[in-house]
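Every number here is computed from the coordinates shown, using simple stated rules; none is lab data. Keep in mind the model is a prediction, meaning the values are calculated, not measured. Cβ atoms are built from the backbone, for glycine too; each structure is taken alone.
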Structure P
Amino acid sequence: MTMLPILLAAAMAFPDGKRCAVTYTFDDGLADQYEVAFPMFREVGLKATFFPITDKVGDPKGLKSKAERGTPLMTWAQLKEMSDAGMEIGTHGASHGKYSKMTRQEMLADMRRGKDAVEREIGRRCGSFASPFNAKRGVDGTSVEEAAREAGFSAMRMFQKAAGGAMTAEKMNALVEAARKKGDWLVFMSHGMKRGYDAWENPEELKKHLEWVKAQPDVWVGTFGEVAAYTLEGNDGLP
């Protein structure tokens, strides 16, 4: 099942008439997410969640990783424009550092710096957090989930289905169909749209898929924070 670890013991609950939930998430804050993905969601009338690395917002040199070096990153003005259009802006941490090598206090400092930056620059609460490298515990054994709770987040993504590279609309549709049969929450994750890590070979495949999923009356497409809040209501998860 594609969901938060905190949801594994909780029954999936969706709005009336909806058999599954689908969330689209975008990591690292690459500029072509604003240039390519955002217009697709706005045109189709769906929402997505973006997880920028807040220390790097607006950096034209890109990230240190080989796959994304030289790939420009979104600016705060672009992120705010997306937020104003209904997209959710979370955080992938301030530094995207390796939490598995951090202590509790180091993790908390990084989480809070990222959260504060989004709230200061966007003007809206930052409730969703994506664990860098899917780290589950710090060097001192600290649970990343517990640290995220302490830092004030209400939802944390740790498991997802990659969408990029050679992914096609047909494959994405099939994944949604499988989630619909099981009553699951399917969380997609993308990085580069045209360049960068696992960039799409044909970004138009995402647009084709979004048009298809929009036409499915029993599929709920919501931001990460929206779906997490609904499914966690009454359960012992974050916060």
Structure Q
Amino acid sequence: MMKSSLLLAAHLFAASLAHAADPQPPEGFKAIFNGKDLAGWYGLNPHSVVKLTGEKKDAALKKMRDEFAANWKAENGELVNDGHGPYATTGQEFGDMEFHIEYKTVAGADSGIYLRGVPQVQIWDKNQVFDPKKPTRRPHLGSGGLFNNTPDTPGRDPLVIADKEFGEWNSFRIRQIGARTWVWLNDKLVVDGAPMENYPDKAVPYPAKGPIMLQTHGGEIRWRNLFVREIGAAEAKKILAEAKK
């Protein structure tokens, strides 16, 4: 009898874990991380291959794909990175969209979210002290700004500090229409329709489509509840018209 009870308890525990890992997207959204494994994602650091061509580039891309699982894993419904390795990159490309994602990181780390393969919505350790020797690096202003935009332009730094304390989950709501980006961090507007500049060549138009990428840089970061809703042309036009007002 005891053995049967233990088996039943183990089965229920396993079932509860499996259920907890199932993403529950809001209406109209779809999950781009299944909570169980790395399916639909691969490893890429675009900056490391930008100057490579031919066989050297192919070999570097393959190496990053092969290394991906060494630094990233699915754990309890979370996409976890150890602070190293290539960036988590979606196999699917997206154009105009709304993107919801939650993250939790550690002191001293910084990270970011690439939209259409372009950096980035910045994630900082807001407790870092401002260094006047690096005047354009402003972690003390908080996360959510478009860090690779030209310093002191709209959207480069967040409108308010909205980061939660370490150990708590932060939530982003990001809207991308054309080259314009809106960012809400923990329900506070931190970027209000600012243009995302193409990086590294800002003279090149912002791409129409591209992958979502999660940057790894210097410390563990955990992500969960990754949901996307693609925005059609009519809705995009309406949002842009309202923004002009």
Structure R
Amino acid sequence: MIKISAAIITYNEEKNIKRCMDSLDFVDEIVIVDSLSSDNTCAIARELGAKVIDQKFLGHINQKQLAVDHCTHDWVLSLDADEEVSEELRTSILELIKNPLAYEAYEMKRVSFHLGKWIRHGGWYPDKKIRFFNKQHAHWGGYNPHDKVIVDGKVGMLEGDLKHYVFKDLRHNIDTNNSYSSIMAEDLNNNGKKFSYFKLFLKPVGKFLEVYLYKKGFLDGMPGFIIAVGAAYSMFLKFAKLWELQNVDKTGSN
């Protein structure tokens, strides 16, 4: 059977890492690249048998690729610490590796738990992600913080969900939206994108309508409404911060 390495990046994930690692009891090694956690993440991971590499955060893409680069085996299952392999997905992978693999990578559906329920609308599901791949034919790419696996070859599909415990609570959701909007604004600015009042005004409205109505977020009840408002606000913050980067003199010289 094909040997599998699991690659995980962590930062202060002591509440998540055991659940994640317990769901990986079928892999041959677990490699963790930790961004200098101040909690017990590394101690727990080492106690459970993981190889842990300490590395100051390099950005989502570079950090995840570093974890892949440290894997011994060609076939890598790449997870975040707040994710968990479901029983159905575990079975799919184990059945798959009994025979020569027909594809260079495999994607899976990801379902997220937020505000007390599994969210299945509003664009959150099936949220297909390529997470199982041959590292000789794939690498992490995209743009921070929206990383993705780039594959040179064909991509298959696995049955079963990757479970994602996306936010601890609403405050964590808001903090993440704030952080990610800063990263995206800086990325736009660094790539020469100019601020637009048109986008500042209309993109947030469009995002709410997309998430809540077009993608049926309303079927998730109050959590669906909160998610749609949060998505719109995050879009607003992205363009407001882009305006700030390009127009505000923070030295106080004017």
Item to check | Which of P, Q, R yields -10000 [helix-only ellipticity at 222 nm (-39500 (n - 2.57) for each DSSP H run of 4 or more, over all residues; to 500), calculated] | outcome: P
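Hey, log10 I(q)/I(0) by the Debye sum over Cα atoms at q = 0.10, 0.12, 0.14 Å⁻¹ derived from one of P, Q, R reads -0.43, -0.63, -0.87; which structure?
Checking each candidate, the match is P.
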Next on the checklist: Please compute mean projected area of the Cα convex hull in nm², for residues 106-169 alone for structures P, Q, R and give me the label with the greatest value.
Outcome noted: P
Checklist entry - From P, Q, R, which structure was mean count of other Cβ atoms within 10 Å over residues 114-121 = 19.9 calculated on? => result P
Item to check | For relative contact order in percent (Cα under 8 Å, 6 or more apart) computed as 25, the structure of P, Q, R it came from | outcome: Q
